[in-house]
Each structure stands twice: as structure tokens, then as C-alpha cells.
Structure I
Amino acid sequence: MINRILSKYRSVLGRLKTNEHTIMAVLAVIVGLAAGFGAVGFRHLINFFQSIAYGSPDELLEVVATIPWNIKIWIPALGGLIVGPLVYFLAREAKGHGVPEVMEAVALKGGVIRKRVVLVKSLASAISISTGGSVGREGPIVQIGSAIGSTLGQALKVSPDRMRAVVGCGAAAGIAATFNAPIAGSMFALEVVLGDFGLATFSPIVISSVVATVVSRAYLGDTPAFIVPAYELVSAWELPMYLVLGFFCAVVGVTFTKTLYRVEDLFDSFKFPEYLKAVLGGMILGAVGLFFPQILGVGYGAMDMALMQQIAWWLMLVLVVVKVFATSITIGSGGSGGIFAPSLFLGAMAGGFFGMVVHTLFPTVTASPGAYSIVGMGAVVAATTHGPLAAILILFEMTGDYKIILPLMFSCIVGTIASSQLLKDSIYTLKLARRGIDIKEGKEVNVLKSMHVKEIMSHKVETIPEGWTLEKMAGKISKSKYNSFPMLDTDNKLAGILSFNDYSEAIFDEDLKHLVVAKDLATPKVVTVSTHDNLYTALEKISRKDFATLPVVSADDPGQLVGIISRRDIIGAYDKAVLKKSLFNT
């Protein structure tokens, strides 16, 4: 009897172990718990550092009003002095807003994120935000939650497909716990981070979001992030207003995206130690904060004022410009923090300004300006992230107000479409595109982009000196397996390429065999790739003119020939990479 019971128990246990959904559900619960506690801990960490920096963990807008002007400048600079070296020497992927790094890990690295990112990102972002950095909490929490999921996946040695799912669980749990928004957290991970709505991915992500939200509510309370008066669609005549608001928010979102990376490029161009640039950014931010304290920190206090119509219309318009500059300075100089809260801030101010204008012009058919602030928040988030579903749901959950859902949906969709026409990439994918990674191109292209020429090139190159006669060339060509040869000058530098078309007619002419040299026949303009180029670039160049091979030159010296790469080499490397992924997935 006992043996029968034990046998049945082992059978059930065996089925549980091999049931994919059960395994992922258990992992999702673990990740949700860890990310939920991580989000709570991160909030307390911010409050702790703010208490040290400013003497109080209260709303930063109120705190900075009570301190001397010189302290307002030096505290952000001191934060930069700590954050810069921390990120530079320990984990450089902790710089910036974090979500693109998670997307890159999912697309190219099988979801693998370094374990140290959890600690470094937590400290760097908490210090940046608590000392006045004009950034948000959600980006760090997404990266921290994703790193927790990745760490668990690495420890359990899960397959790449499961790894992607647990990383998505961490991202969803982070957003859900930060904003008390489980539906929006799930949608953000599916729509923005993974781009995958499959059932196998959807189920564990929802579980993680719910678990993380339960943890967050237990410690931080069950209240919406913003308390707003009841708003509604007053008249159908308002829809054209919300259409225009969607376009306006698209312009704001695209301007924010472009400015962010231009300022980052500006700081990168400074001949200054990388780990000290955040100090300069902090000083600039502190100086701006003297005149516009609303832009310091996460900015929830200023957003509440905009929703309650407590800010003048002209100041809201000015704050749109200043916030774009402040966030770009914070992130571009080396600070750490998210762009989601700054996008909400920009939307609240842009929407509030727009609402005041239209309400003044058409008071009987428009809602009060606060309604436009709410809708503007969602529209700018949608415009910057190209994630309208997540933007709609997160605003709905953050406000707890369903009556505004119709104009919110309308403006978010318009904002997304308009911004994608103005700029192909979102604020997240543009960072990856600048590195040569296109998430939308698919796994095949990204596999090629993840490998570099120096990894597979052949170092044995058959070359021909430029002074060789046709007779010498004929002897070399007849014994070679190649039909094109790099030509070197007297300094052994790449000077041209000898293809079959160049020498085919002259090689058998007896009258020319001592008169014509390689330099007379070679093509001087050579298409090359460098050791630092990826295989996608190499394949593109080979395919463009149907070459069989390409010379590989040094990344430091374009004239220094170091190897050769063929179409067969590239295809072979791709096949091996795909096969390796397939084996790990089984």
C-alpha cells in the first residue's frame, strides 16, 4: 500500500517537473517576489539617500525650497561624483535608463545579464534620483527586476526561451510594483521589452506582475500613483482637440528622444575623464534647479500640481523645454535613471498647457485642463516608447479613472503613429540602433550582428606585390584556390585588389608577360571590412557586388591587411550559431 502511494507520488511529481507551464509558473512566482521586494527596497534606498543628501525623504520639490541656493547646486554634483566612478568601474551597462540594455540582452545574449547589475544599478540610480537627478524609478526597476530574473535563470541553467521569459517576468514585475499597475506591467514587458504576446510568455509574466504588485501593496499601500479629480469626455467635439494633442505630444516625445542622444553625444565628445562627467552634469542640473526646482528628481510633486491646475500655463510650457534639457543632461553626463517618469512629466505639462489654451477658447465643449494633463501623460509615454497599449493601461491604473479612457486611447494611438512617422525608433530602440542593433529586423540579422569579423576571418592571405609581372602572377594564380588577390605596395600596405576580371584577358598574352605588372591591372578602390565590423556588415558588402571574399583590415590602420573573409565563412558561422541556439533550446 505504501509503495503504491509512493509510486503515485513520484509519478505526479515527475509530471510536475516536466510540465512546462508549471515550471514557468513557479519561476514567475519567485521572480515576482524577488522583484517586488526589490522595488520596495529600491524606494526605501532612494528615501535613505535623500535623507542624507537633503535631510528629509519627503517630496523633493518641497524639500529644496527650504535649503540654501549653494547647496542646491552642490548636492547633484556630489551625486554625480559618486555615480560616475561607480558605473564606470563596476558595471557600465548601469549607465542611462536601463531598458535598452534589457532589450539587447533578450535579443542578442539569450537573456543573460550580469549579476552585479542588480547591486550597481540599485545604488547608482538611487543616488542619482535622491540627489536631484532628473530621472525616474521605472527604468532602474525594470533593469533590476530583469537582472534578478536572469540571475535565477543562470543559476538554474534554463534554456534561452525560458531565460527570455524570466527576464520578461522581472521587467513586468518591476513596472507593476513601481506603479501599482499589474496589467500595465505585463503589457510593458510584452509590448516593449520582449515584443512577444505568445501564451507561453504571457502567462508567467502576468503571474510575476500580480505577485510583485501584492508585495508592493503590502508595504507601500494600495493607492493610485496620482490622485486626480473626476474627469470625463464633455463633448464629442473634444475629440478633434485630443487629436491635435496627440500630434503635439508626438512632437514633444520625438524632441525629447533626439535631444537626449544629442546631449549624450556632446558629453561623449568632451576630452574629460568619463567617470567625472556626471559631476559636470550635476552642477549644470543644480544651477537649472535654482530657477526651476520642479525638474529635480522624479517630479511627482510638480505633476500633481499640473493635474490640479496649480501651475500657470506659461510655466508649464517652459517646464517642457527645461525638463527635456534636465533629463538629457542627467543621463547624457553619465547619471543613472529611467525616462518613463520624465515622459510622464513632459506629458503632464504639455497636456496642461494645451488644455488651458483649448479650455479658454472653447470653455463649453472642453473638459478642464487637468483632463488634458492626464491624457498628455499617456500620449508622450506612447510617443517616446512606441508602446501605446502599455501607456494607456499604465495611465488608467495610475489614476484609477476609467472615464478618461476614450480620449486617452485616442491620443495615445495618434501620438504613437505620428512619432513613428517623425522618427523610426523609440527612445529605447534608438539607443540600440546607434550600436547597429535593430530589434525589429529579427533574430537572423541580430545573430549576424552579434558576431564580429575578427572572430571568423582567415589570417592566411594570399597576396600579390604590386611589382610582380604577369609571368609571376600566372604561377601564383594557377596554384591558388582563390580567384581574387589583395595587392600590396612596397610598404606592405593594401593598395588594390586583383580580381579575375582584371587579369583574365592579359594573363595568357605572351607579349605582355614581362611588360605588365600587377599595379597596371589591379583595381585601386578596394571594398574592405575591419576587424571590428560585424558579420551583417560584411555580408552586406559582399552581397552588394557579389564578391566571393573581402580583405580584412585593421580597425586602427585601414591600410594594414590582417586577413580575409569569404561568403562561405559568414554563412558557416551563422549556421553554427543558429544550431547552437537550437540545441540549447531542446
Structure II
Amino acid sequence: MGIFSTFGLIRNPPVKRPRDLAYASMERPPLPALAGLALQHAATALALIAYVLAAARIGGLDAESTRKLVSATIIGMALSTGLQAIGGRTGSGTLLVHIPSPILVLLSGLVCAEYGVGGMVAVCLVHGLVDMVGSYIVPQLRTVLPPTVAGVVVCVGGLSLVEPALVHSTGLQEGSVNSADMLLGGVTLLVIMALSIWGSRTMRLFAMLAGLLAGVILAALMGTLTGGDALLQTPLFGLPSLATPRLDLPIGVLASVGLLALMSQLDNFASVVLMQKMDDADWRRANMRMVGGGIRAMGLGSLLIAPLGGYPNSTSSANLALCHISRSTSRWIGLAVAGLLLLLAFMPMAARALTLIPTAVIGAVELYAAAYLIVSGIELIASRAMDARGIFMVGLAFVLGMGVMFIPSLPEMLPEAVSFLARNGIITAGITAIVLNLLFRMGSSQRNSQVLHDAGSEQELAERVTGFVESSGAAWGARREVIRRAAQAALEAVELLHAAGAGRRALEIRGRFDEFNLDIEILHEGPPVQLGDQPKPAADLLDADDEAFEAALAQTMSQVSHTLMQRLADRVHADQRGDKSSVRLHFDH
């Protein structure tokens, strides 16, 4: 098989295409749709150049230095977005658009203030190197990063957007809202929602773009669209230039950059998981090879723009929401976005024009992104069964993550070395979930068993079987759908043993689990059950005597249990185990 399935895109493992997608991962949209979708993604990403502008203001950079920083950053965004779309070893093979990393604003501003744009060379180098190392470590941490941890990070990430989204969309300042901003944000959000819910397939593709245009046009009519003078002073074309490197940053600053880069990998991990889930109707767990490729794409983007003195990037939650609105996950869109961003990097005027989108309009996009991420995170958490340990892991991660958002003074009580990390609710929740997951898994056996021979009645026996499967599955964090099938199949197996007769009696039930397999074994007395074609009961039961009728009824019940058990389990096997017999049920996880 060739490396390339189509030009430029490396094929991912086969998945089941979701029926509600307009354009799936490997499908190339028609040129008009491709151009429109790419423009929406590029506009959304470029609007978040505001993070770079905020860092430049903190650092007191002049207009020319700010322009160079912005151009270099856009080049990094383009490179990482393109690598993500291409896939393979240096990309996730998904539509992930990159933006400037929001958690580096303050630190980057302080570096620019002290060392100028040259200090960002060291920031990008450290960030990129940590990402490259992490890309090989994170894929080995499947047990540390189950879907529940990813769900916590995604959900808290959505919750963290609530405050800025409401502030931006309402113009909230000093306890009062701006009616003009509320109108802009409300109209933008209503247009996006109306087209994405009730619009035709084509209209849904451009719901985000239509909302942005509606907001901008309304702002122009209201006379609140500003920035024209700054736009006219921006050059139409501009070439990026190499920055004079400053590598003499204090070790504490470099360590802080490394830690923040490590934490940003949680966000990248969650983004790749969300895109995999959106691309695959039968999604079960994260493909860690694709996760590693996604982190490498982020790292390479930072390393390649280091000589230009750019700003490190990360994946964009707002663009994930746009994929959901448009129902399009085509990687060709990612390639088009990368090309458009790269072109705009050499056209400062065009990039500047897109950054003039009113804040209230961007706030409406953030509101949709927050809603999408919260619901998506809850779905990831709910995909796995949980016992008390899982409840505490998720609950405490939320409590601490939201706690630092609600009470900003809490991180100040911690040592200075870690307080800057604790200020970010996403990082706090993610670290808490990982640590508790590791702690609660200590001593947690992946095997379990329970005796059945002393059950006092058939009802008690059934309760023991279903209770064992459900409690063990919750302790192991198995998927809820698999646990339901396993519990029902185990119950049918016990019914089959009872109906088959010949002295068969269930003695013990055993379970074994890993991330890919769930096996249930029922040990019983008597000979092994026959799992071939079951004989059909006689047709003239109405003329049979009571004994023959009862035998035929037992045979019918045995056939029903046998059929249900075979359909519920992925594989069934019966054999002799020493002085006992067993029925083994295997479920792909």
C-alpha cells in the first residue's frame, strides 16, 4: 500500500464515517465550499491574534516589532495546521487549526519587556523541544490519560470560556453591560444557531461565516466598527525577518515555559480526542499514535519559527466548535487554512483587517465554543462507567479547577514555584485528574471473581451475576455499552446452564479487563454446554404430555438464551477446566 492515499494526506486507520458529517476526514469538498470553510477557520484563528497583541502591549513593543511578532506567529500557526492535516508521524491527521497559546500571554509579555522579540527565540525553542519530547512520552500514557481525564480537561476548558465569552459579548465593565455589544453578540449568536440548526446543508457549512459577517455589518451600520486608521497604516506586503536571539533568559523563566508547554499538551491531547470522536461513529478510545503526531506538529511549529522570534501556538477550541457547526472535518480544509494563513503572513494589511472584528462578535463565537466543549466533555466522561473512585477523581478535579477560577486568590497560598500554574483552571483540573487516576489505580486489580454456588435462589443468582459485572466494570472504567452487553450475556449464560440440565450449576464468575478486552468466565458443574446449532423443539407440543411439554419448554428457553448470548458477546467458548466446565464470553473493548 502506498504512503499517500491522495496527494498530501497520509491515510489514518479506517473508521466508520458518521452519517451527519457533510465532509468527512478524507473527503475533498467542492472548491466553493472548501474556500468558504477555510476562510471561516482562518478568520476565527486570526481573530485570536489578540493574544499576541496583548503580550506585545505588556512587553511595550513598538509597532514594527509587534508586526514582526504577529507575522512570525501566523507562519507558525500555518505550519502546525498544515502538519496536522497531512498526518503521519508529524501530525494528527485531523482538521486542527492552531492559534497563539493563550496560557503564555503574561509570561511572553514579560520576556518581551525584558529581552525584546529576541527573547521569544528562547521561548519558542524551549516550548518546541518540550513538545517534541512529550510527543513520544504521552502516547505511552494510555492508562494515565483515559477518556475521563480528557473529558475533564475538555469540559473545564469550556467552562473557562464562559466568563470571557460573556464579558466580550456583553461589553461588561464595572458591573454594567454595553447595549451595543449585547446587540452585536446576540445577533451573531442567533444567526449562527439559526443556520446550524434549521439551515440547509449548504447554509450549515457557512453558519459561522454568516454570523461573523452579520455582526461586522451591524457594527458598521451602528458606527462602532473601529480601527480603519490603523489598517491604512499597515503595509500591504511584508517579509518576516530573523530576530536577534537572546538566549540568556533566567533558568526559572525557561523552566516556567517548559512547564506551561507540558501543560498545553493536555489541551492538545483533548483536541485530538475530540476530532477523533467527531470523525469516527464507532469511536471507543484515543488513538495515541495520532495524539503523539498532533503534539509533534505543535512542537515543530514552534521550533521552525524560533529564528523569527515568533509566539508558540496551540490548538483552537473555537475552531473545533466551527467543525461541529459546519459538520465538516475534512483535512483538505486544514491544508487550505494553512495555505491561507501562510499567504496572510506576508500580507499584514489583510491579517490586520481580520483582527478588527468587533470583540462582541468574537464573544458570540466563544459562547458557542464554550457550550460545545462543555457538552463534549460530559459525553467523554459519561462514556465510561465509574465507581466511587471515578466519581471522586472527576468531582475533585472539577472542584479544584473551578475553585481557582471562582477564587483567584487561592493559588497565591501555594509556593511561588507552582502558583503560576495553579492560576489556570484547565491545568489544575487536568493535573488533579491525572494524579487521582494514578492514585486510585494503585492496588486496583484488573481481575476479579465471585462465588455463585451458595446463591439461595435464581433471583439472587441473577443479582450476583449482574452486580458483579456492573461493579467490576465500573471499577475498571470500562465503556458503559460494553458493560451492559456483558451483564446481559453473563445472565443469559447462567440461564443457558440452568435450562440445559444434566447437573449443570453455576459455581463462580470471573472477570478480566484491559483497555482492549473484557472477558467474563462462568465456572459450572456438569459437562460443557454445546454451542453449536441448537435442536428445535417438536412441533406437536399441544398433544404432548406434561413431562414432554416441560422438556420442550426448557429446550426452547435454552435455545433463546444460547442465541442471545452468542449475539451479545463478540466470542463465546465452552470447554472443560479440570474437574469443572466453563463458559467464556469475550467482548472487544
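Laboratory data are not the source of any read-out in this text; all were calculated from the coordinates shown. This structure is a prediction, so every number in the text was calculated from the model and none was measured. Cβ atoms are built from the backbone, for glycine too; each structure is taken alone.
Could you figure out which one of I, II the value 3.5 for distance in nm of label points 7 Å out along Cα→Cβ at positions 414 and 518 was computed from? Label of the originating structure: II. With relative contact order in percent (Cα under 8 Å, 6 or more apart) coming out at 15, pick the structure among I, II it was computed from. Source structure: I.
Who wins on Cα Rg over 2.2 N^0.38 Å, for residues 366-509 alone among I, II, i.e. which is largest? Going through I, II one by one, Cα Rg over 2.2 N^0.38 Å, for residues 366-509 alone is largest in I.
Which structure, out of I, II, was FRET efficiency 1/(1 + (r/R0)^6) of positions 286 and 350 (r between Cβ atoms, R0 = 41 Å, to 0.05) calculated from, if the result is 0.95? Derived from the structure labelled I.
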